[in-house]
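See the structures that follow.
What follows draws every value from the coordinates through simple rules; no lab data is involved. Note that the structure is predicted; figures quoted are calculated from it, not measured.
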Structure P
């Protein structure tokens, strides 16, 4: 996670941590540094050196990949790293300021280059037009729909903060992403149009799938009906073949029997006279 230059810069000596309890004896040349190890929460827009920055720490500005200025709100949970107390106490003058600057830099870089995660269907099959359209909107929609993925990326990117500054970022909780007020109505119109198009495409897919299923059922029914009509003919051909193999006189006798059965069922018989 570190470059070769960073590995040399952030090699800090280990210090012995004295747990609460005692009594302990402090020698005259020794100093005591008390550190709270509890998990603390800080506003993502807070600048420890300039509290009035970022609209008095109410929202953090960032730029998306389509050059849209957005405002972020959320919190960061952090705690002091017991394994890197030297970096926290002696590495930098204000560790929390460095950590927040580091976090904001990484967050803005992630926002500027964020892409929605690929759908599972893209791996196993072709992407449907509705799914492609749903992911082809402005980047703020991708960010809003994938806040959890963005927070997980931030957690991975900020793991080096413990080695850098002696502070562990337990979790980044970006809870709000808002566009500028002047384009909010236009963005709402775009989202509405995308939703309508996606709904129409989904309806068309459902109708097409229904017609395909109906066609399959119709073909199956006609196939079964044709097989039912062909089966008696096959049985008759098989019987005639067996009669033919049994003797030359058997087939004429069978035909005579069939004619007599037909004559018994007929109401009127027309005979032609041979001249």
Structure Q
């Protein structure tokens, strides 16, 4: 899927298995995990892989100093890999790939002290080891891990894409330090302040925030994107022209201003040619 992310700080992909089978409606506080986070039917923490949390702080973020620049459009690819390489095997690995300006970026290897082998995808073994180092509860394993996640996918899932804020934890679990006092490994997840992300502040300061999703595809691994790097377009201009690039900019005033400056810089060569 093609995703526009304006000045995003962090990226994470996470698997959340549930230990029930089939469609199910959460109707009481205990089963929902509200009274006991780990006593509910589903794994609320999940097994996540966030480059920043994994010790790679220069991979994903706003600006040219990051390998994936979140001020520009990108394609995000998620691959679900089975134990036997078929569409019917047990889910054994989830990988994430980014494509931007004709370049393909594999999720970077982690840089986690104490890990015997660095990782760049979600597996049961990766989850066991990273949760152990981070000191996290391994509810992912208790709820059945990737095999259970794959079994749920076999029954059918609905793709949901949204733009949202977080009234429970202010999104700190994604782009700040969470819990706030956990400065050791696994705590820092992004460069945002621990007092950021309060929904009333976000909604007041960025009431016109928006996101564009396009070119959504589902298919066999390797079939949904061009996995052979191609030369970037002149000036690495998103959209191919200055006007098209500006159309992709967010509506928030400050973000729009910064985005337009980037478009003017990156698209001047393309605009001249046209």
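List of remarks:
- Origin of the derived value 40, 38, 25 (Cα extents along the principal axes in Å, for residues 107-202 alone; candidates P, Q): Q
- Structures compared: P, Q; top value of Kirkwood radius over Cα pairs in Å, i.e. the largest, recorded for P.
- Which of P, Q yields -6500 [helix-only ellipticity at 222 nm (-39500 (n - 2.57) for each DSSP H run of 4 or more, over all residues; to 500), calculated]: Q
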